[in-house]
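Once you scroll down, you'll see the structures, which are given as structure tokens.
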Structure P
Amino acid sequence: MWFFNSPEIVFGEDALSYLSEVEGKRALIVTDRNMVELGFAERVIVQLKEAGMEVQVFSEVEPEPSLETVKRGAQVALSFKPDWIVGLGGGSCMDAAKAVWVLYERPDMEPEAINPMERLGLRRKARLITIPTTSGTGAEATWAIILTDTEARRKLGLGSRENMADMAIVDPTFTAHLPPQLTADTGIDALTHAIEGYTCTWHNDFSDGLCLKAAKLVFDYLPRAYEEGDAEAREEMHNAACIAGLGFGNALCALAHSLGHSLGAIFHIPHGRAVGLFLPYTIEFSVRGGGTRYADIARFLGLPAENEEEGAASLVSAIRGLLKRLGQPTTIKELGISQEEFEAQLEKLIENAENDPNTPTSPRIPDAEEFEKLFRYAYEGKAIDF
């Protein structure tokens, strides 16, 4: 038995104006200082006030939000008593909003205890709205919560189907002026979600089509969004990220996320850049174990795929070509991490990746020795041969 979860999605130009029709008394916006400085928070405040709500802003979310940050946000919520929590920003802000909401409803819980097996009993105090301002994480349409344990230097994969947003506002005007680097980082994240959602062991009929469509949209529109930033490409990428979120959020991810989470937590690499770097290596590794589905994706994209091996090779070549076109690194060395730094952290990198929740749903699961080789090959840029 499985489930398909989705928020109500309001998308397209001027989608934000729908907030003025939402009924409620108080709304807490969970965001970061950049969203405030750009005026994005004010745009949301205007619509919520038009709906007759009192609004407060918690703008302390940092990239890769920590356990401590969401605890502070929950204290603000407990004092303000909102009936809507609004997550505004990239994946970090939306994940933080989900956690703040859970801890507001369940002040007896520690954030690291949020899991899909325990009944949370949400929506007794508030509901959740997510508003993405980047086109990558798909966090607006998933129930995953990624937080950072700063003491242990690792990312925690948390969440419950109950903490899925009630409504996602997918308005492409927020992405109109995204800088090229951020466009690339987040867009590659969406592609990784789509490919891993389709090929992980929890894939299903309901998620497959979403993942394929999202992958096609990324290949078609991400280069334009990066190089030209035109309105059509921005809108299609914003939709692609949300569609990929629905796809992998109702399946799961796989090995590129395990390795990427580990690298990002230790060396503070942007999430999309980290998982995208590992995606070709993990495809090469997984296909050598057999039973994969990369040829399906290759055929859908119009790439050569007479058999699974050719399809995987074609897909890897297309991904690496896209990464290079976007100025994205294809090796760990290109991130500016020295050999000495890498070697000093290798044991921790392996430990984190082994314990990541995306490892068990990978089509081929590495042992510790294979994890080490994956990291080493990715550092140097060697094709996987094991």
Structure Q
Amino acid sequence: MNPEVIDDKISALSAKLPPSLVQDLKKKLDKLNKEGTLTQKQLDRILEETEKAYRAALVEPGEPVGIVAAQSIGEPGTQMTLRTFHYAGVAELNVTLGLPRLIEILDVRRTPSTPLMKIYLKGEYAKDPNKAKEVAYKIQMTMIEDVVTQFEIDLLNRQLVLFLNVRRLRQQGIKPIEVRDKIVSELGVEAVLDDSKIKVKPKEEAGLAMLRQLSSKIRSIPLRGVEGITRAVVRKEGGEHVILTEGSNLQKILEIEEVDKRRTTTNDIVEIEKVLGIEAARRAIIDEAMNTLQEQGLEVDVRHIMLVADMMTCTGRLRQIGRHGISGEKPSFLARAAFETTVQHLLEASLHGERDELKGVIENVIAGQTVPLGTGTVELRMRTHGSGNRDSESR
């Protein structure tokens, strides 16, 4: 079939379907056409059924999408587990999954219990495992205690002796002289490199207590790496190598030349919002929530999650679902009182003389009235001129 015929047909349909659906449809039709399995009759039928399926999936006017979304997420949520698992295929990394992770996402926790990053690499660094490991060592935070096998206090010479882990140093591409120089620059002490040992001596006379204190300070000196990244593991996915990290620092990671900035991500939604903005945070909420549900084998339509993400980000800042966010910011004091701290909300409303218009679901349930709900329900109002030139309103 002539490809132009397919393009014309799809163009005619593009006004009725969203762009993403049109693009996916065009790719699949082009593939079928190249395989020689697409006829004119089949093309017309596919386009007709696609439009019909899309219309059937649209929200009907009056449908209570908020309640449906809450039920669609809440019911599967009762089947979720409460454990922390190993990252799939990587025993070294732990990741919080199931209900605790979903709660973290919806509560917009400042720091996830197990912050993780997935770092994609550019060009040869993605193809060569050794080069990928070089970047991993560069990223992983390495302290001096990580490259020292033993700290020995030499009271006779009033000094501290560090026995270096030569194999670890060689593996991470760190020279012994770098360790010595770092100690000198950070603490202002005298340090002598002797083969695989570093002899550290304070400039003033040191006793046992001072040498122990010096040992503690040296252990915590950072040698290299990105702050917050405690572990980095290289893993092959498809035809490329990626780095999985324990800990997160999106801003610093994106500054590294070898990193593919377009695909690298973190599970810390607050950090994403700070570095990339509110739209990126919205996307992260959707992706993280869907991945959490799917990992548990639960099916929830993405549109329910999208509605929740929209509510959490529509003000231009991240808001949690709970009393410090969306639920606590409702204009109805009855709705706020029904969620948490009932007496406090009612007292504050009384003190400020608040008036409840009973426009929401919860407050009308409390008042025993018909619940006003339904997305897309339209009331048409028009102003007409009645007798005596007085305006009257009709519906």
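For the structures shown (P, Q), relative contact order in percent (Cα under 8 Å, 6 or more apart) is largest in Q.
Looking at structures P, Q, which one was percent of Cα pairs over 19 Å apart, for residues 223-286 alone calculated from, given that it came out as 34?
Numbers: P: 48; Q: 34.
Matching structure: Q.
Identify the structure, out of P, Q, from whose coordinates Rg/Rh (Cα atoms, Kirkwood Rh) was calculated to give 1.14. Structure Q accounts for this read-out.
Comparing distance in nm of label points 7 Å out along Cα→Cβ at positions 39 and 119 across structures P, Q, which is largest?
Largest value of distance in nm of label points 7 Å out along Cα→Cβ at positions 39 and 119: Q.
If distance in nm of label points 7 Å out along Cα→Cβ at positions 103 and 343 is calculated from each of P, Q, which structure is the one that comes out at 4.0? Working shown, then result.
Values: P: 4.0; Q: 2.5.
The read-out comes from structure P.
Of structures P, Q, which gives -14000 when helix-only ellipticity at 222 nm (-39500 (n - 2.57) for each DSSP H run of 4 or more, over all residues; to 500) is computed from the coordinates? Corresponding structure: Q.
Give the label, chosen from P, Q, of the structure having the highest value of Rg/Rh (Cα atoms, Kirkwood Rh), for residues 63-142 alone. Present the calculation step by step, with values, prior to reporting the outcome.
Values: P: 0.94; Q: 1.15.
Max of Rg/Rh (Cα atoms, Kirkwood Rh), for residues 63-142 alone: Q.
In this comparison of P, Q, the computed figure 4.6 for distance in nm of label points 7 Å out along Cα→Cβ at positions 79 and 351 is attributed to Q.
Each reported figure results from applying straightforward, stated rules to the coordinates on display, with no laboratory input. This is a predicted model, so every value here is computed, not measured. Cβ atoms are built from the backbone, for glycine too; each structure is taken alone.
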